[in-house]
Structure 1
Amino acid sequence: MTQRKPPGMDFESWIDRQIREAQERGEFDDLPSAGKPLPDAGRALEEDWWIKRKVREEEGSAGLPPSLVLRKEAETARARALAARSDEEARAIIGEMNARILDALRKPLAGPPLTLMPFDVDEVLRERKGAPGGP
C-alpha cells in the first residue's frame, strides 16, 4: 500500500476502503491458502516458532551454507554406512564421503569454517560390528 490516508478520514474506514478496492480488483483471488484454516490457530506459540517452522519446511538443509550442508550429509553418510548390508557397501559410502570432505578442505566452502575431518573407515566398521572402540 503506497497511498497515504486522506486527512480527516478515520483509519478504519480508510483501511476498509483499501481492502474493498483490492477485492474488487481481484488481488485476493487464487491465494495459495485461500479457504484453508490458519495453521496453529488457537495454539500457544513458542518464542522462535517461525524459525522452527521455516527449518521444518526446508527440511533443515535448503538455504544453508554449503559447509553446513556437507556436515549434514556427512552425518547421513555415517548413518547409512552403519546400516549398510555389508562391509564393502559401508566402505564405499564412507570412501565417497571422505572424497567430498577432502575436496571441501582443499577448496573451502562458503559458510562457517569446516571442522569436519574424513572418517576413519576402520572405526566405522568396528562400530558396525559393535566391537570395542565403538560408541
Structure 2
Amino acid sequence: MKQLKKVLFLPLLKMPSGHHQVAEALMDILERRTTNICYKKIDLLSYTNELLEKVVTGTYLKWIRYAPETYNMAYKHLFYEPPVHSFKWYHHVFAKKMEHLVKEENPDLIICTHGFPSYLLSQLKAKGKCDVPIINVYT
C-alpha cells in the first residue's frame, strides 16, 4: 500500500482572492489526476491569529476601496524593500509560526500562492529549518 503524501497550499488571508483561486484550481487538477495525496490549504495569518487576520482583511478592503493609490507604495515597502536588518520585526513572528506550521503539518510539498509565505519559507530554508520542496504559483 502506498503511503499518503501531503501537499500544503499557502495563500494569504482568508478572503476570496486570486491567491485562493489558483490554489483551488491546482488542488482540483491534482485531485483528478493523482491518488494517495492529501491536499490542505492554510492561510498563515489565520493560523497565526484569527483576530489579526480579520483586522488585516477588513483594513485591506477599506484601504483599496478608499485610498487605492497609496496601496502599491505601502505594499512594496512592507514586502519587497530590503529590511534595514536581516528581518523586519513582524517577519520574526511569522517565521516562527511558519516553522511551527511546517513541523505540525509535515508536508511532502508546499505550494505558495502568495509571496509572503514563500519569503518566510526561503528564510527558514537558508537557516536549515525547512527542507520541504516549494513551488511558487502567483496570480
Structure 3
Amino acid sequence: MREVTVLIGELSRATGVPARLLRYYEEQGLLVPHRDSNGYRSYPANAADRVARIRELLDAGLPTRDIRELLPCATDSGFQHCDHSRQVVSDGLDRLDDQIAELTHRRMLLARQQDAVLAAPYDPNPGVAEAS
C-alpha cells in the first residue's frame, strides 16, 4: 500500500504557509520531502502537523538552527527530553529575557523623553527664531 503524500502546493494551502517558505524550511533541514520521479516534492500526510510545529517554534522566537535540533524530540503532545532539548529551550528563554530587559530599558528612556517633551511649553514653530 502506498503512503499518502501531498505536493508542496497542497501543503501550502493546508497550512497557509507560502511554498517559498516551505522550500526554505527544506533548505534549513526542518522539512524533508520525497522527490517523485518527475522531480516534484511530496510530503508525508503528517507534514502539516510538522509545519504547524515549526511555525509555533518560530513564533516563540527560536531560530531555525534550534528548531532543527528540537524537531527530532517532538511528540504528538509536545517534546520529550532528548539530547540537549532542555538546553535549547532554556537558551531560547534566556535570549527572550535579555530582549525583554533591553526593550524595557529602551521604553524607560523613551518615556523619560516623553515626560520632558510634555513638560516643556508648546512651541508651534520650534527652531524658528523670533524676529526682533
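All of the numbers you see were taken from the coordinates with simple rules; none came from a lab. Everything quoted here is computed from the prediction, not taken from an experiment. Cβ atoms are built from the backbone, for glycine too; each structure is taken alone.
Comparison across structures 1, 2, 3 (criterion: volume of the Cα convex hull per residue in Å³) gives the highest value for 1.
Which structure, out of 1, 2, 3, was mean count of other Cβ atoms within 10 Å over residues 8-15 derived from, given a value of 16.5? Could you put the intermediate results ahead of the total?
Details: 1: 10.0; 2: 21.9; 3: 16.5.
The correct label is 3.
Determine which structure produced the value 4.8 for distance in nm of label points 7 Å out along Cα→Cβ at positions 72 and 112, calculated from the coordinates; the candidates are 1, 2, 3. Source structure: 3.
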